[in-house]
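So, here come the structures, one by one.
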Structure P
Amino acid sequence: MKVSARNVFKGTVSQVQEGAVNAEVVLALPGGVELVATVTLTSVQALALQPGAAAVALVKAPWVMLMTDADDIQLSARNCLAGTVVSVTDGAVNAEVVVELPGGARVYSIVTRQAVEELGLAPGVAATAVIKASHIILGVPK
C-alpha cells in the first residue's frame, strides 16, 4: 500500500464501542501503544472492524500536534502519545518533527518553525504527539 500520509500504523483492533452514528475503534500497536479512532458505523461494518482484526491507521503529519511539559495537563484529544524527539528537519516555514514512541513506532508531525523554537523541540527532548480520534483514517488488508 502506498499512501501520502506520513503516519501509517499497523495494529490489531482491540475494542469497538458503537454509538448511534459513529464508533470508537481502539487499535493496539506494537509496544503497548493504543490509538483511538472515531469512524462511522458504516465504516465499521464495511471494513469488518472487530476485536482481533488487523487494521492500519493513517494520519497526515499536519494533523499531529506536539506538546512538551505535558505531565500536568489533560486534553479532550483521545490520543496523547508520549515519546522522544528523534529528529527535526527545518523547512522555510515549517519543520518535520519525528517522535519515537515506546516500542519503536514513530510519529511524524509538521509544525511551524516557531513552534519548534517555542517548545524547544530537538533530538532527545520528551514530547507528546496529540492526535484527535476523528483525524485517524482506518483501513484493512484485503
Structure Q
Amino acid sequence: MNFLPVLRNLVSAYQAFERYSAPHIAAMGLTMTQFDVIATLGNQLPMTCKDLGEKTLVTKGTLTGVLERLEAKGLILRETNSEDARSQLIGLTTAGQSLFEKVFPEHLEYLNGAFKKLSSNELKQLEESLRLLKDAFKS
C-alpha cells in the first residue's frame, strides 16, 4: 500500500485548495459549485445538462439544485434543445455573463497568489503527475 502517502497528500492538497479558494468565492456571493457552473458556461454556447455535468464534474443531483438557484438569481437560462426535445440547453443570461466577466478573472488572479509560488517546471511536473493519476483510474 505504498500509494497511501500519495492519497493523503492528494486529499490534503484539495482541502488546502478549498480553504484558500472558497472564502474568496463566497465573498463574491457564490458557492464553489455555482462558481464552477458560471465559469464553465462563461463565453460558451449553451450546453446540455449532461455536458455541463461532465465539464464541471458536478453530480446530476447536485447540479439540478445549483441550476435552480442560479436560474432564480437570473444568472442562467434553460431552453428546450432543438436537436433533442428531451434535453435542455443551459446558458448564461446577460447578467450571468456580466458576473462571469467580473468574477472569473478576479478569482484567477487570486489563485495566482498561490500558484506563483511554484516554478514553471514545478507546475508542468505537477500537471503531468495529476494527468497520470487521473489516467490510472480510467477503466
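Which structure, out of P, Q, was relative contact order in percent (Cα under 8 Å, 6 or more apart) derived from, given a value of 21? Mind showing how you got there, number by number?
Numbers: P: 28; Q: 21.
The read-out comes from structure Q.
If distance in nm of label points 7 Å out along Cα→Cβ at positions 70 and 86 is calculated from each of P, Q, which structure is the one that comes out at 1.7? It would help to have the intermediate numbers written out before the result.
Values: P: 1.7; Q: 2.4.
Computing distance in nm of label points 7 Å out along Cα→Cβ at positions 70 and 86 on every structure in P, Q gives 1.7 only for P.
Suppose you compute Rg and Dmax of the Cα atoms in Å for every structure in P, Q: which one lands on 15.4, 45? Spell out each step's value before the answer.
Details: P: 15.4, 45; Q: 17.3, 51.
Computing Rg and Dmax of the Cα atoms in Å on every structure in P, Q gives 15.4, 45 only for P.
Upon calculation of helix-only ellipticity at 222 nm (-39500 (n - 2.57) for each DSSP H run of 4 or more, over all residues; to 500) from the atomic coordinates, which of the structures P, Q produces -2000?
Details: P: -2000; Q: -22500.
Computing helix-only ellipticity at 222 nm (-39500 (n - 2.57) for each DSSP H run of 4 or more, over all residues; to 500) on every structure in P, Q gives -2000 only for P.
Compare distance in nm of label points 7 Å out along Cα→Cβ at positions 94 and 126 across structures P, Q and report the one with the greatest value. Intermediate values should be presented prior to the final figure.
On the way: P: 2.8; Q: 4.0.
With respect to distance in nm of label points 7 Å out along Cα→Cβ at positions 94 and 126, the highest-scoring structure among P, Q is Q.
Can you tell which of P, Q yields 1.1 when distance in nm of label points 7 Å out along Cα→Cβ at positions 22 and 62 is derived from it?
Numbers: P: 2.1; Q: 1.1.
That value comes from structure Q.
A value of -0.74, -0.99 was computed for log10 I(q)/I(0) by the Debye sum over Cα atoms at q = 0.22, 0.31 Å⁻¹, for residues 14-53 alone; which of P, Q is the source structure?
Considering all the candidates, the number was obtained from Q.
For distance in nm of label points 7 Å out along Cα→Cβ at positions 6 and 102, which of P, Q scores largest?
Ranking P, Q on distance in nm of label points 7 Å out along Cα→Cβ at positions 6 and 102, first place is Q.
Computed from the coordinates by the stated procedures, all read-outs in this text should not be read as laboratory data. Keep in mind that what you see is a predicted model, and the values were worked out from it rather than measured. Cβ atoms are built from the backbone, for glycine too; each structure is taken alone.
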